[in-house]
Structure 1
Amino acid sequence: MRVFAPAKVNLYLHITKRLRNGYHALDSLVMFADIGDDIEITPSEEFEFIIAGPFAGSLRGADSDSGPKSKNLAVKAVWRMAQLFDRTPNVTLRLTKNLPLGAGIGGGSSDAAAVIWGLCSLWDIDHNDERICDLLISLGADVPICFAAISARIKGIGDVFEPVDGLPELSVVLAHPSKSCGTIDVFRAFEGDFRELVALPPALKNRDDLMQLLRRCDNDLLGAAMRVVPEIENVLQAIYGQENCYLARMSGSGSCCFGVFANENDAANAAESLREANPDWWVMPASLGRVRRY
């Protein structure tokens, strides 16, 4: 059972208020990329967790543990699925970690969502089972939208979403300065004003209309994130400096930034240029809205 765990990109992210429990309410438009992590689930005599890929070494200690108390969301998903549906987790879970950690592109959440999707298929469980919905939310605010992996508007703490149909595909470059940016640290550093919900147009079916909307929006966490990882500013400037870049922005609360380009060739050329100038960065071209789903 092979399952794709796509990267999530926040095209804009506004903070609308602070909740009584200390969390912040969000307003964000997200799309999913055709790059991401890979999950492979194979029946075995007992549960085993294998990590591979270019960022395998970033998962250490409790993040690489295969036990029920593991901090790895993909492993947590296995144990909680087994408990919830009274199953023995006799599977080998192989995670090929292609996405950097602390990047703000939903890596861990997408991994957990992909594991749950795969186990539903393997164990003949309805993907729309009400217990699955509760499990997704319990694992993290981003996990429900990563399970759906559709273009959507995010509200609440990230756990409420509304599908947005008809968004055009976007050619982008993702660039990460090889420094993790912790979500908790960023929200603690946030000092901005709160926003009203963005009034989305009835339709955003072409790139120009979408770009017009996005230029009126921001990522409200950018200032806080740059206090945690100052290199983010360099990444944004480098992306903006590439030919035919329409927009450059940080994604989510992490240190990964993206640029929107005229077409796939321009995105590929920009990625090559960014890699040559910054060999220590992780840089990948991608298409948003073209996910090879599960």
Structure 2
Amino acid sequence: MNNGIIKYPSVSVVIPCFNGEKYIAKTINSVLHQHYPEIEIIIVNDGSKDSTYEILKSYENTTIRIINKPNTGVSDSRNIGMGYAGGAYILFLDADDILEPDFISKRVELLEKDTSLSYCTGEIVWINELDNPIEMPKKQYGIYENITRNVASFNPLFSTCPSAYLFRMEVVKRKKLQFNIRLSSPADRYFLLELGNEKGALVKDGGKLMYRINTYSMSHHFSEKLIFDQENYFFSVIKNNLVSGNEKVIFIKKMCYQLFASFYRLKMYSPSFVYLSRYLKSFFL
């Protein structure tokens, strides 16, 4: 007899944060205001140089753990946070994104109803630096089916942003999933490729993610560092056989063309023409 007490599975929310003073309070508050009762928050301060740590300390309590460390990158921060997570489910939330109040409850409901699901996701709404919605070409969702194909083909209808996904912790542990510490911007894509075509589901009503398009972030700032990060992602995926068959052909085509155009834009013509050659050869694979 449980005396009418309902036991909820716990959810771990891991938030890596570097110089996040502008938005981190809004992100934390969106988790604290969730309708779901059993949440632990693990915030990894990745060597911030601004007032982030002072803001985080004001939140620290029995349900919010603050981990302060030197700057080692977003992937390492997520992995460290994962090591402290004790929940049945885990969410990797970026430090400038915002969750709707029913974000977690809607996802847990789906995962509890169907135990064959490894993860679930939902609709994504872009917002700007002022929290205002940005007009989108089409509605966008996290990938809820055919992960490998949709990641390999860069399907624009789907986003790989970690904030949009709630993963079953048992699956993460069973597959020994970690974020690749050699990657930054494409680390989320790599993580999903390692997850593979596990069974997912889509929240069809509510539970939206407010995904901030921050013009100052690395992923939205064209640079040599970003392009080498993408090149490293390309090599890592091929080396570790994360794509195969027709999906591998599509992936090679997409990546080689992207790297050709990016290096050309940087006026780095030698690697640019190497990737142009590989792109043309990909039509004969």
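Readers should treat all values here as calculations from the given coordinates under stated rules, not as data from a laboratory. Being a predicted model, the structure only gives us computed values, none of them experimental. Cβ atoms are built from the backbone, for glycine too; each structure is taken alone.
Of the structures labelled 1, 2, one was used to calculate helix-only ellipticity at 222 nm (-39500 (n - 2.57) for each DSSP H run of 4 or more, over all residues; to 500), giving -9000. Name it. If you can, show how the numbers build up before the last one.
Values: 1: -9000; 2: -11500.
Structure 1 accounts for this read-out.
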For relative contact order in percent (Cα under 8 Å, 6 or more apart), which structure out of 1, 2 has the highest calculated value?
1
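Suppose you compute volume of the Cα convex hull per residue in Å³, for residues 128-167 alone for every structure in 1, 2: which one lands on 63? Write out the running numbers ahead of the final one.
Details: 1: 63; 2: 92.
Traced to structure 1.
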Looking at mean count of other Cβ atoms within 10 Å over residues 88-95, point out which structure of 1, 2 has the largest value.
2
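On mean count of other Cβ atoms within 10 Å over residues 16-23, which of the structures labelled 1, 2 is highest? If you can, show how the numbers build up before the last one.
Numbers: 1: 10.6; 2: 20.9.
Across 1, 2, mean count of other Cβ atoms within 10 Å over residues 16-23 peaks for 2.
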Out of 1, 2, choose the structure whose coordinates give Cα Rg over 2.2 N^0.38 Å equal to 0.97 when calculated.
1
